[in-house]
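Listed after this line are the structures, all set down as structure tokens.
Please treat every number below as a calculation from the coordinates, not as lab data. This structure is a prediction, so every number in the text was calculated from the model and none was measured. Cβ atoms are built from the backbone, for glycine too; each structure is taken alone.
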Structure I
Amino acid sequence: MADGEPVGLARLRVYADRKANNAYTGVLSSHRGKGVARALKYRTVEWCRLNDIEYIYTGNEVKNTRMLAINRSLGYEMLPKAVEVERILA
């Protein structure tokens, strides 16, 4: 928060099998590079620890090296590449 306004968010999805997914982390461009994203992601890890979550997953755009560095610093490990499929409905 800055001046009572949110400057970033981390969306955490929690599943019944003691797993969670950090589905999105975003920070306003004016506040990037100040540790906001790392603090938000760290908070999701701490929340999961306190709530008996066993695994946390997250995704990372290949070119977003800053977020990849944050994820690695928080202990996230690389998994095999996933296959995604898409159908255009036009």
Structure II
Amino acid sequence: MAQLFPRAANQIAYSSIIGAGLLVGALLAASVGFWYSGLITRVGVVREQPIPFSHAHHVGGEGFDCRYCHTSVEKEAFAGIPSTHTS
């Protein structure tokens, strides 16, 4: 029985399999990189303050520690928004 494909077709098949594997790996790496980028995690994005407040007076002038108002700063990833009636 005669061959349907020439011997060079084997090289093309192997190259395409390896190329497909590399493409899938590159897409996976790109998606993981995007997932952990600042676009998703929003690291470095300045959040809008609900109340216009300057920390300069309380922290710089009065010498209050941040933990006085932001009680969850050491336990959580987000420092939290303190109550307006912290005493």
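Observations on the model:
- Read-out relative contact order in percent (Cα under 8 Å, 6 or more apart), computed value 25, structure in I, II: I
- Which entry (I, II) yields the derived value 77 for percent of Cα pairs over 15 Å apart: II
- Looking at mean count of other Cβ atoms within 10 Å over residues 14-21 for structures I, II, the greatest value goes to I.
- Looking across I, II, the calculation of distance in nm of label points 7 Å out along Cα→Cβ at positions 30 and 78 that yields 3.2 traces back to II.
- Identity of the structure behind 1.00 (criterion: FRET efficiency 1/(1 + (r/R0)^6) of positions 22 and 54 (r between Cβ atoms, R0 = 30 Å, to 0.05), calculated), options I, II: I
- Origin of the value 0.85, where FRET efficiency 1/(1 + (r/R0)^6) of positions 6 and 46 (r between Cβ atoms, R0 = 25 Å, to 0.05) was derived from one of I, II: I
- Answer label among I, II for the case where helix-only ellipticity at 222 nm (-39500 (n - 2.57) for each DSSP H run of 4 or more, over all residues; to 500), calculated from the coordinates, equals -8500: I
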